[in-house]
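These are the structures in question, set out in turn.
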Structure P
Amino acid sequence: MKYATIVLLLLSVTGCARSDAETVLVVGQPVSATLEVHGQADYATDLEANYFVYGEVDQVDFDVKVTVLDPNGNIVGTFDGPARGAEPIRFESKAAGRFTIRVEGIEDESGSYSIALQRTEPVATDPKERLDQLLSAFVGDGTPGAIVAVIRDGEVVHYQSVGMANLTFDIPFDRQTVSNIGSVSKQFTAFAVTKLAADGLLSLDDDVRKYFPEIPDLGHVVTVRNILNHTSGYREFLNLLFMSGVRLDNGDFISRDEVLRILERQPALQDEPGSRYNYNNTAYALAALLVEQVTDTPFQVWMKENVFTPLGMTHTQIRSYTGEIVPNAAEGYVFADEAPYRIGIDLGGGGGATMGPGGVYTTIDDLARWIGNFKSGEIDGADVIAEMMTPQIEMPGTDRFYGLGLVVDKQRGLSRISHGGADTAHRAELVYFPEIDAGVVVMSNNASFDSSMVHDVAAAFFAADMEPEELPGTVAEKTDTAPASDIDAAAFEKFVGQYEFNDYPGVVIIVSQDEDNVFVQSPGGDKQPASPLSPTSLSLSADQSLEFNVDDNGVAESLTIKGGNELTATKLEDWEPALADLATYTGRYFSEELDAMYTVEMEDDGLVLRHRRLDDVELTAKVTDTFNGSGAISEIKFIRNENGELTGLMASNVRTLNVWFEKQD
């Protein structure tokens, strides 16, 4: 369950120069060094194609960022995790040659570190050895851990656990460890509601106001189905409360009543129900409350009696209140400023507000039993599962569809059912292939864990059941392009500007250029240099590119990000307000809906948005009267009356749109 403003693209970019003076690293031989303020040092390793590399930088007394460059100077990985202790480095070579590992200080001070490579070896072809490689960064008694389980016919046929479930008491992560699975919980909630519909106690096409008349009529019927497939048009409560000043990262408490109050105060739907997919935790919190309304039983009790116990999921529990004890549960950890890790408090303070969208704690064996029910229909037959797995709406920029609590797509020819999950510190993902009755589950208590590795694990263990894998290759290898060195950066001057993603209003990618370089700035990220692939395209990573969509006159009114998800963004008109004009936006702005106040102030020739509990947000001009932000608010649009006077602003952050703040002075 992800709470902060979504960063849609993590753009690793290319075109970085390498130092001629590189220290060659030898596996198992650490190199110690110091860096001056904002200094950098380059290290090298010579690799064959298709090699796996794992190493660490020990940040002794300051924070560093590590960047890995391939033989052509393209970035293949950037690592900036904990501020102290081990900074893991893991990458794979697609081509043979010398790879550079660049260490950069990111603090205004000098410091000491050491760097060492622990593994350089061919990418494993044996599934178990491949899994061992994928888990390299989470091995050790000082690291929050993870577990991966491979499941066939409802049984765990292989698993591997690494790292620690609890750093305070030195408890390892093992097969019996209970872990928070975040939004993987949504499929259980969807199952409960869909089962009640199958039992005739409700209809998926019922108006939700039939059960919650206190929710205002906003002009369109929101059905039970809409809340299960993320098309309700309701505001997303975690993003909304973040905007109001609730510090989700520090475990601020959120009550279940607050979710209903948010719906009662919402002045209008963000979209017409059924028209647009917008991932929504509010809807699933409402779904859990719906189960209680219909059954007159607490949600966590109903789930235990009707799902967990019948399936033999005896180690599965829904955390329903702050401080509730979950036996044998893994503590969650996030990065800290003065130490590698600190304890991360569950979203909403671990209270009942996250029941429905999250809140389930479980084990790999219990999840295997749950996956077994996908085929057996042991509880309530196959019709409920089939309804959940039926595609409902396309997910923007992908070839995936959302069903009811499940994502539906294919992996190398096999039909795939999946869902990921993320609480403050815990990560999880479940994937199931119905055609072969097999799946993979991953769980971790480490906020840096990338749960999407579940798909790599599936590819390793189920390769024989899948279509052949496309041969690896970089964007440049797959594209008919001129050599990057032959393309002048000045050729991209006509493409400079801001582009707003069509599927994500308010989210902008910025393209800029100087004499020598083209730069791309992703949402919430820093400006980075990018390498030309052709006169109209840029390389963003080894397998991701940016294509300017030019007309017959060579003018680009949009661009498309290609590789993985495909997203199109439309170019915005240029707007550069004068300082005197910027000053007119300053003042205090209050939202009655949120009961929250923001102040807009001038600072260093620009505008800054301030809230007493949140980090300051620098505002950058977008289009007339509209600014880009970051964090709790990604976009602000100032509103004027018929006389041209500022009356307030609309604030958005991707999942929560157009919240009204009235100008106070």
Structure Q
Amino acid sequence: MSQHLKPEFQDKYHEKVMPALTKAMDDFNNPRVQVQAYLALFDFTWNCSSSTLKPHLKEIVNKLLKQLQKVNHTVQGETLKVLSAVAHSSQDHFAEYYSSIMPYLKVIMMTANEELDHNHLADSVECITMVWLAVGKDKIRSDIEMVVQLLFSLQGSKLEENDPMRSQLLQAWARLGKCLGHEFKPYMSVAIPRLLKSAKIGSYVIIPENPDDVDESDGSIRALILGDRKIWIKTKVLEEKLTACKGLYLLADELKEGLSVWIEKVARTLVPRLKFAHSEEIRRVAASAMPVLLKSSKVATQEGYLDWSADESPFKKLCSYVVPALVKALSKESLLEIAAVILDSLDECMKMSEHVLDEDQTDLFLKAIMNVLQKISSLSRSKVGAIEGINQTLPDEENGEEQKVYDKAAACLTTFIITHKNSFSPFIGKLAPCIELMCVKDRIVEERRIALHVFCDVAKQFQEEAFRRCKISLLFLFKACKDENPEVQEVAAQAIGTAAEFGGSVFKSFLKGAVSALNAVMGHPNALQMEYVMAHDTAVSALGKILQFHREKLKAEKVLRIWLGHLPLKNNLEEAKVVHRQLCSLVEVSDGELLGTQKAYLSEIVAVYAEILWAGKKLATEETVNQMIKQLKLHSRRSPPSTWRSIMLSLEPHLQKKLESILSS
């Protein structure tokens, strides 16, 4: 329960659970119960918040302090583990107990070292470094040297493959680095080489002559299926490799540019781990570390901590190594959850690195992105199963993770389009059919929505060139506007607005279809219902862009009438401000086709203005509101009194009262 219902279980029941567990710790007549109490307390406290743990901290620490004085190594070992968890969760609240606890921890550590009891030594080193993380570097200065000297001596000794101190040594260096920050520099020359060596460690695969003779019962080895092959992995060696990779990532994240001369060595150690077939966790850690290393390199280069070679900066050199490696890793990754991590890192790295992919790497990147999208699509459609109709989608609880990966892939593609604009141009033609394929009716909503977003990104970056290369893509936008799903309608309408703004002369031949498609969204039977209003508002905004950029090719008065009839916008507040500013600008120049002959449509415009002003600054910027008020005062003075009176009387009472108040001020 402590693990699976965290932290709600701890937050809700700590007042009942903690006293029961601390009482069971004293049950010396039942050793099994006592041990289980320690294990349960470890799980419960590890997942506690510091505020939840604080009321119980004094009692727990005092009880653990007494247990530390026991000679029994089993009791001491369990006590050290619980104390590690308590320190981890209580954080700075633990500082007041440091001076009481630390002398006992040092004695236990040194005694275990003298007795060559490395299980007990590993527990004590873990506890000390976890306590250090909790209390911070200012508390621990007088104790650092003793522990560091022990780590030095252990590092110089030959530790056996299954020695628990092999892994604990790596974790201790990483925790010490996180605790000390930039003050860790004196120890880097010893700690980092050890971490690099363990991260590269090999000889963890066993391929026996007779697989039937393999004994997995003690957990020292485990089977792994790779395609049609079965191999066995030495678990301790693999754990050491993972621990080292995590330690390098933690130090890189903590030290940042302070890692300086070690940045490239760490990167060249972790990059090959991006495709490490035998552990998805190692691939996750390696991928997560890449943007951290690039940021560190960028700052270190700018600050002059790194030496330049030839004409290429260390940062640019590292970018040229890391980004293509992430692309290759993405193309090979079979697990979607790891692909999501790679996508995040690739997105961050491309934003920092600018243009580093050549034509072949660009092609591989696009194939990898499309492969991820198609993989999610196939998985999602298989889950949807027998759901009928084009409005099919997955329940939120099933769709969440896949939706995140979809969004990450789209975001990564957008970043790539922006940062690699010059090299991407030849690939627009290849991308267009993929976008269209993702928009066909048998695809799930998420896939169609992402495809339309990608289209918008391409259109914004490449403008008329994009439309010349894939004219047919505009036709699928018009079809998408008739989709029954409001999310698809909304993005399709947004895409048409983008096409109107950036499509130039190419878009002009599609004007009739575009206006018709937007009318379908605005005139949908449910257009003003909650689910559809965002699509409606986006379509009205898109029609405004067609009027703004292609008015000379339209029957403008007719289209203006349609557009005005759907104002004001009240739901998509971002689009509302843009559209209402556009309306205000047309009125400002006394647009004849908008106002009509002898200002026949002034009453409609005044009614729209009244609703906008009634909403305060919610539907328009302060500048637009002030301009509207100025225009209303001008028209009230210039219109015949009877005409203006008629306009005012046509308004609903609350709007009429609002305008009268504004005009009289």
Structure R
Amino acid sequence: MDRALLFRLLVVAPGHEPTFFPKTDPLQGPVEAVLKRRTAEHPPAQTIRGRVANGKGEPVPQAVVSVSTTVIGDTFYGSPPAGTDPLAVSDDNGEFSLGSPVPFDAMELQIEARTLARGLFSNVKPGGPPRDFMLTEGASITGRVVRDGRPVRDVVIGACGTDRTIGNFTGDFSIASQADGRFLLPNLPPNREYFLYGLLHSLTNHGVLPVRRVKPGGDGVTLDVGDYVVTPGRRLAGQVKLSDSEPLPPGTRLVVGREEAWDSLAIELPPEGRFDLVNLPAGETLNLHVALKGYRPSPRNASYESLNATGLTGRLETDKTDLVFLLEPGESLPGEWENVPEEERPQNLPLGGIEATHRATLGAIISGRAVDAETRAPLATFRVTPGTAFDEQGAWVQWRPSRAVAATNGQFSVNAGKFDRFAVLLAEAPGFLPARSKALKAGETNWTFELKQGEGPGGMLRGLDGQPLAGVPVYYLGPGEQAYLPQTGALRGVQKLAQSECKTDAEGRFQFAPKFGDGEVCVATEAGFVRVPAGAVRSQGEVRIQAWVKVTGRLVRNGKPVAHEPVELQFGGGFKPGRPYLNLQGTKTGDDGRFTFERVPPGEMQLATRQTAPGGGAGWTLVPRKTFTAKPGETLDLGDVEVRAPDPR
């Protein structure tokens, strides 16, 4: 048997939850499987029942069914709720059931079986009669790995779908080349385009197999790509450094990933951080990551990837032996989107660290002063962050924390980047309230800040019983910042600046640095929710949780129920410029038109439905249907909510 082979193991026993081992190397010794006893069946309304069949309609036993995505309301979750069956296995009749202890609206299922193509099934709803899931033979890709005209064995060939959107991504597939260099990737989901590539770890001593786009065709079709030629790779050497000059702790790893191929290479770094890698692909976008607690990638790196703020991204067209990847102390910066031409984006430029020319050298330089508003004395230390405003009023600003600068002695100079609208600057200093510039037009390159002394909101967080709550996340959201409150009731920050989230201490206390504008303090717990202006927190010195509200009702049109219609909640008054925006949960009506929101914030609320934007497409707007007051702890039935006219389609 080929020593390079990996195996997928499935362990099944009656009355127990099955356990799946996706990639198992028999050379690593025995595998221990501990199966959990199935304690109880899930409610029928929270269980998906189905039958797996092949193209001829025959039952497929031992098919493995797993959950890719779970839909609760209008929120998609990458992992199912706690307690959900981790997977199911079809019986001799091809039948299976998969349930959850938590109500859900739909799941995306992935089904695999020997000699058949992996199947993806979206919007699978619980309850009701069993549903048929058909798997087909699929397509195949074959070829031969060669180098200098000779076959190469034990090279792992991978394939993954080019479409990685929810509901369409096929996952990845891999197989090792044989002694004659040949490989066969069988049973691929048909009629899809794939990236074909060689995995880096299997090519270290050979070269590189560049990514290729291939489309094998429909069921039963085998695409022969011919000779897949190993070419010389590129060398990447350099050093990972910490800006505080500390050595790297043991176990620190550098990961090099490929943008298109589902492939990465990881190495452990020595304390001084030096590395030397060979046979990396040219002409592809590479991503470099180092996950180190308490540190983040520095925006000073030329190839800093600002959209996700997780590392470096760029291309390795030639050998590079002087890369310096700098990490700095601090929490991860929020992601940023910059409106620059495609050819200027870091993923399309040569890979570089702090040794290379910084991308931020392009852009408008704005200089100025920062003084104490009362004494006119220059500020000893302060920080200036640039941003892009979408109008002259500056009501909505996209901040650029990666371009922020630390300044001293009242003087600053900051690169605001390229902006085709307006630039806005934010100044922050210890012991002072932040200040913002006006929206600066192109050509305006100077600004003076006048900061007033002050502090941010802080105080005691109390529960429903008035007792302090320790270890609870608290959000302080300023103008333009966003958070999201799904049906689970766990408040999540979406678009926020640094210092927007903290946890209460052992005594239930919290404290934030000040922000520009009043902002709001928001807290969500299992018991309830609260949203308070920051000014009120400063004056009262405490925040008290209010109990969740349960809201039910029925959506009707001309007296008849409207089934499977998205319904959403909004705070009364909607969005107001200069305030943070809190996105609320959504759900869908059932067959009888009824809807239920289990966790609704107390206060003035609106129930809304979606209306498709003119011209069709995926766009939509919210149409308020009913305004109501939710009182803490109550169960409120809105009765019939009339939708007076059909939504345009």
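Here, each number is a calculation from the coordinates, and none is a lab measurement. From a predicted model like this one, the values you see are computed outputs, not experimental measurements. Cβ atoms are built from the backbone, for glycine too; each structure is taken alone.
Computed values, structure above
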item	result
Read-out helix-only ellipticity at 222 nm (-39500 (n - 2.57) for each DSSP H run of 4 or more, over all residues; to 500), computed value -4500, structure in P, Q, R	P
Computed 62, 32, 25 for semi-axes √(5λ) of the Cα gyration tensor in Å - originating structure among P, Q, R	Q
Structure from which 26, 21, 16 was derived, semi-axes √(5λ) of the Cα gyration tensor in Å, for residues 281-448 alone, options P, Q, R	P
Distance in nm of label points 7 Å out along Cα→Cβ at positions 89 and 537 - structure with the largest value, from P, Q, R	R
